[in-house]
Structure P
Amino acid sequence: MTRIAVVILNYNGEALLRRFLPSVIQHSAAADIFVVDNGSSDNSVQQVTQGFPTVKVIALQENFGFCGGYNRGLQHIQADYYVLLNSDVQVTPGWLEPLRELLDSHEHIASVQPKIKSHGRRDFFEYAGAAGGFIDSFGYPFCRGRVFDHVEQDNGQYDDERPVFWTSGACMMIRAKSFHAHGGFDEDVFAHMEEIDLCWKLHRAGESAYYTSRSTVYHVGAGTLGYQHPRKTYLNFRNNLFLIFKHFDTAELWYKFPARLVLDWVAAVSFLLRGTPSNCLSVLRAHLAFFAHLGGLHRKRNAIRTQYPSYPRTHVRRGLIIYDYYFRRRKRVAIQ
């Protein structure tokens, strides 16, 4: 059994694999590298097997989404630590060692992410993960270095190592035993925010998530869906409701969940006023999908709360980040 398995989930990403796999191979000598193919219809599998013979391929027969693809692929990989890595990420020399050292040195840390910067604007953070993820008390996710659509330039302001609420699915190292103990990713989520859900479970179990600036990767981002794509809007709004319904304590759910529905509709009206009616419709579809899944969500909520009745608020930011961002014009959020 290998200690570290770098696992790249692929769907019709032949060009991305050709572009970014060489850096992963060059800078990951301490790991075995796997490509889990999600039923691609292009030449991805042939590209890897012929062009990168040291990389192991696990070929699935259909597209199971981000969550289902990783869940099925990781069942076939024996390792102490998994590194979940997007196919559009360029890694750098020495990127694995700081991640491994944190997990080796601290048994309570289950997941860790590097500094994630933009491949296109290399002195800026990247949207999906930046310098570590957090949520506010109403369940809105954000990152140090990225709040909503505002992304900061990296001037060393997050050159540290600290606990976070969630680590980015674009690049995260996680203990294999922790991933499987919590059932992997929730496949009803399909894609987007699945890592937040998993890290929420880690916190409930007394485990921790961390960020370290001693490791840096560069992420292209929005490779499958653009950040303003209606499908992404739908998944983000739907999945965020999934998460808060599953994890909020009963007392807070009674008043926070209705508030979230109202705030979602404010966002929908904003989409309409900005001339993107398809994104407005995505919010409606997200709410309909949430209520269609309500029975299954109840069962998952009960199962989570039976095993782990509550969760620590240590890395949950108090207040409503929407208010700070849009009304107080705070583009950078202070985190304790």
Structure Q
Amino acid sequence: MNKPNLIISACLDYAKCRYNGDVIPFPWARELEKFVNIITVCPEVEMGLGTPRPTVRLAVDDKSEKRMVDSKTKEDHTDKYNKFFADFENRALDLDGAILKAKSPSCGLVGVKLYNGDFPQEATKGLFAAGLIEKYPYLVTEEEGRLRNYILRDHFLTKLFCVSAFKQAFKEGNIANVMDLHAAYKYLFMGYNQNTLRELGRMLAKYKDYETMDALAQAYLKKLLILLKREPSKKNRNNAILHCFGYFKKHINAQEKAYFLKTLESYNQERKPFHAVTSIIEAWTVRYQIEYLSNQKLFNPYPMELMNVLDSGKGYKI
């Protein structure tokens, strides 16, 4: 399986390229290097603005078009940005995901100030972030600050490795392999939304209705991103894990059943992570040799070396 291709804002631990010449510590990116192909980029430096440099902002012109301008002098850098992005597109990168600097006029995904004169008009996306999303419709994106939270980080990694795997499977063009991958994700998808899981399954069952594999891939990936848009709810995860639990009713004793249900309740009360629950099911899968569950991505949706249940809110800084 190929590694996902992930673009990261260069100022996040890789280069002293912020407007003031600083770098933002983000050592978690270094942990990712073993499992993803990282491409770093700083649009403002690659535009030729240099480091350090005057700050820039997004502003609307008299045609209500977004422009990137110097915050003080109002010098317009939009043409420089457009040239940079054209050169970036020409690199023809096959990107799966992006970790971008929050609030940046180039990289911010949400909440970037858009000025009308000297006054913020509304919140928008940075120019580069918007360009990436338009060019790569299946791109898995997140801002670095949110990834300091365990739940959001877990969701991002699950989504990144899942979408990348399906993109690769469709690209290889073997529908049997795509179906096998879908089967491996059955209970993970059920933990997000059981109805959408069924819709995805019907797409693959009727794959001959699509003119080409690419047409099927586009439809499937579009629906997959809808499925993975938000973190899974406890209700849906309980449904998925209890389906898995049903495989062991004839194997386990009363004490084991009680221990599992107690752990599940601790997860529901936010005293234990979901991984504590899936670990029990995974151990039973090995012990009782339940072949169908042995390859389920519910247990290992991404490399476990990246698993860490702590976050910055509990004193752990990534």
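We did not get these values from a lab; they are worked out from the coordinates using the rules stated. Being a predicted model, the structure only gives us computed values, none of them experimental. Cβ atoms are built from the backbone, for glycine too; each structure is taken alone.
Here are the numbers:
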| read-out | value |
| --- | --- |
| Test item: log10 I(q)/I(0) by the Debye sum over Cα atoms at q = 0.10, 0.11, 0.21 Å⁻¹, for residues 120-215 alone calculated as -0.38, -0.45, -1.19, pick one of P, Q | Q |
| Structure with the greatest value (metric distance in nm of label points 7 Å out along Cα→Cβ at positions 16 and 288, set P, Q) | Q |
| Which of P, Q leads on distance in nm of label points 7 Å out along Cα→Cβ at positions 200 and 248, largest value | Q |
| For relative contact order in percent (Cα under 8 Å, 6 or more apart) computed as 14, the structure of P, Q it came from | Q |
| Source structure (of P, Q) for mean count of other Cβ atoms within 10 Å over residues 152-159, computed value 21.2 | Q |
| log10 I(q)/I(0) by the Debye sum over Cα atoms at q = 0.09, 0.10 Å⁻¹ derived as -0.45, -0.56 - corresponding label from P, Q | P |
| Parent structure of the calculated result 2.4, given that distance in nm of label points 7 Å out along Cα→Cβ at positions 8 and 304 is the read-out and P, Q the choices | Q |
| Entry that produces 1.00 once FRET efficiency 1/(1 + (r/R0)^6) of positions 56 and 176 (r between Cβ atoms, R0 = 35 Å, to 0.05) is calculated, selected from P, Q | P |
